[in-house]
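In structure tokens below, several structures.
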Structure 1
Amino acid sequence: MTDRPHEEMVSVYDENGQLTGTARRSAVREHNLRHACAVVVVLNFSGEIYLHRRAETKDLYPGCYDVMAGGVLHVGEDPLDGAMREVEEELGVTGVVLEPLGEADYSDDDARFHAFGYLAEYDGPIRWQPEEVVWGAWVTIDRLLSMVADPECSFAPDTLALMDSWMDAIRLRL
């Protein structure tokens, strides 16, 4: 591996959620190491959910639709702080109160993590980070579910799994 002195470091966990050490982000991706992340579902006051499409340059699930702004937690970072950082970086959402959706684990051939989920209600402007997001729109839950069922619409698989875990809580807010 190339020396990357400024590459972000990520906490690594075992299957029981115990911290086992740290690794560079590239090593976490390359070896599919279990880590922690924070994700935020953004709803507006009209009862719509913010849907966006991931940039083609993303290292994980490029070009897929997503309803969660989020990412890897930095070493020692509190999940709530990480969620606030991620939703501001990716969507420009600021000044919100994040409500916990819960925690869930996800694993596939490309990613293994423990997710801390949050919900934000927001009616302000959305400003994408171009390296992260290339398209977005407010959609009703019915429209979102029809897109999820459409084989032509490719969704990030971790989002679908986490959405399934938290759908009841999301629907209560719509």
Structure 2
Amino acid sequence: MQLVHDQIVVHPHHGPARVAGFTERELRGRLLRYVRLEVEGSSLTIAVPLGSVEEVGVREPMCREELDDLFGVLTAPGARQEKQWARRIKDEVQRLRTGDVLTIAGVVRDLVRRREERGLSLGERDLLRDARRPLISELVGCLRMSGEQCDSVVEEAVLDGVVPAVPLQLAEAS
């Protein structure tokens, strides 16, 4: 992926970020180039080695087809869940660590449905909050809505199977 200054990209664990610049550092006699990413909606700045951008999972924002896939996951039947709390949490944490937006959407879907059916433990509530953050922040840019509106869109998709209309700008870019 070719990165340019002010480009918006998505970090797998922090969500949308703006390319703030490029830096060089010397490490053990080797000159390494880094891209500086400023995470949107926070004061967090991340330095990612240019040679590892794809390996880390930094990617371009979702296109229309990827957005359709995302809502397909949110509206799909839930995955089979472990009955034992500790195993269920361990599985959900492993799924979140992948950084894959579709896998994260599956975790959000399963936790939201579990919350509505049986309630969530404190650990699961924290996990749902952590899973929602990058998903909602990416949807804000794609759907051209506020965070609260995107949160409602995700809830409606998961609980009622409602898929939002894709903004015309996104549809034309795809």
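Any read-out appearing in this document is the output of simple, stated calculations on the displayed coordinates, not a laboratory observation. All values reported here derive from a predicted model rather than from experimental measurement. Cβ atoms are built from the backbone, for glycine too; each structure is taken alone.
Overview of results
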| quantity | calculated |
| --- | --- |
| Among 1, 2, which structure scores highest (criterion: mean count of other Cβ atoms within 10 Å over residues 104-111) | 2 |
| Comparison of 1, 2 by relative contact order in percent (Cα under 8 Å, 6 or more apart) - largest value held by | 1 |
| Test item: distance in nm of label points 7 Å out along Cα→Cβ at positions 80 and 128 calculated as 2.4, pick one of 1, 2 | 2 |
| Entry that produces -16000 once helix-only ellipticity at 222 nm (-39500 (n - 2.57) for each DSSP H run of 4 or more, over all residues; to 500) is calculated, selected from 1, 2 | 2 |
| Computed 17.3 for Kirkwood radius over Cα pairs in Å - originating structure among 1, 2 | 2 |
